[in-house]
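**Q** Next up: the structures, one after another.
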Structure P
Amino acid sequence: MKTQFILDTGPLVAWLCPRDEHHLWARRAFAQLPSGGLVCEAVLAEACHLAAKDGIARGKVIEFVERGHLTLVSLAGELPFVRELLDQYADAPMDFADACVVRLAEIHAEATVCTTDRDFQFYRRNGRDPIVLVAPSAE
């Protein structure tokens, strides 16, 4: 798999946390994905929080980025677009990190989104285009 990818919180937490239900899937997925996937600050903040709840040091999340496995992308100039997504999906469980990942998918239309979040099946790029996903099979 050589396509550029955008990383959501779930796979990162699953990769770090052996007790996570998607841990084995995340290990397999990361073995196939190229280094340098895109990640935003919102995903890192959420991953640090969730990994710490599972007893994993928050620094492990940042270390994953520092080692070149991920490329940090700032969405500081994209906040109006992120807000529009949050408004558009106000009746859905979209949180700030999800909106940031969808915005990254709009900016990098050729990229796939690596997620464990089933809500990404109905989120749309640019309001209409499905997002190509790398995700665990629905079982």
Structure Q
Amino acid sequence: MKNKRLVLSAAAVLALDRGSKLLWGQAQRVLIPGVLALRGTRNTGMAFGLLAGRPGLLAAAGVLLCAGLIWLLRRRKLNRLCQYGAGLLLGGALGNLLDRLALGYVIDFIDPVFLHWFVFNIADAGVTCGTALLLIHILFGKEEKHV
């Protein structure tokens, strides 16, 4: 199976996201005073509340993004860094998409209290880390030689 790391990392992010939302999606507790809290919230928008109240539009965009990414990724063999990056990105996108489709909003619960401007979840972290890995590859990766 080509891109095995991609599938495994996507599945891991998706499973961790679903499980963490079940466990802490409604939590209201301080873990480290002034630094980190669990605060369950409902996010009807995307990052930083953009497009709030438009769950249908965001769900449609999520379906198109995930379908397009899967179609693109099935067409080529990726190196290790890209497999992990794409897997984290895909797993996170699927985790938030499932929330949007089932609930009409995304459950966020990780609150870095010291920043005062966002609450996020495991899926968001997967999307962010996956995107960072793909950017590292684009900016610093070696060009593959086609023979």
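**Q** Using volume of the Cα convex hull per residue in Å³ as the calculated read-out, with 123 as its value, let me know the right label among P, Q. Write down the numbers at each step before the final one.
**A** On the way: P: 106; Q: 123.
Source structure for this number: Q.
**Q** Once distance in nm of label points 7 Å out along Cα→Cβ at positions 63 and 127 is calculated for all of P, Q, which comes out largest?
**A** Values: P: 4.5; Q: 1.7.
When distance in nm of label points 7 Å out along Cα→Cβ at positions 63 and 127 is computed for each of P, Q, structure P gives the biggest number.
**Q** Moving on. Comparing mean count of other Cβ atoms within 10 Å over residues 39-46 across structures P, Q, which is largest?
**A** The structure with the largest value is P.
**Q** Then there's this: Please compute distance in nm of label points 7 Å out along Cα→Cβ at positions 7 and 119 for structures P, Q and give me the label with the greatest value.
**A** Structure Q comes out on top.
**Q** With relative contact order in percent (Cα under 8 Å, 6 or more apart) derived from the coordinates and found to be 29, which of P, Q does the value describe? Don't skip to the end; give the middle numbers.
**A** On the way: P: 29; Q: 34.
Matching structure: P.
**Q** Given a value of -13000 for helix-only ellipticity at 222 nm (-39500 (n - 2.57) for each DSSP H run of 4 or more, over all residues; to 500), point me to the structure among P, Q it was derived from.
**A** Details: P: -13000; Q: -20000.
Attributed to the structure labelled P.
**Q** Another question, then. Any idea which of P, Q comes out highest on mean count of other Cβ atoms within 10 Å over residues 87-94?
**A** Once mean count of other Cβ atoms within 10 Å over residues 87-94 is tallied for P, Q, the winner is Q.
**Q** While we're here: If we compute FRET efficiency 1/(1 + (r/R0)^6) of positions 23 and 71 (r between Cβ atoms, R0 = 30 Å, to 0.05) for structures P, Q, which one ends up with the highest value?
**A** On the way: P: 0.80; Q: 0.35.
Going through P, Q one by one, FRET efficiency 1/(1 + (r/R0)^6) of positions 23 and 71 (r between Cβ atoms, R0 = 30 Å, to 0.05) is largest in P.
No value in this document is a laboratory result; all are computed from the given coordinates. The shown structure was predicted, so the numbers you read here are calculated from the model rather than taken from an experiment. Cβ atoms are built from the backbone, for glycine too; each structure is taken alone.
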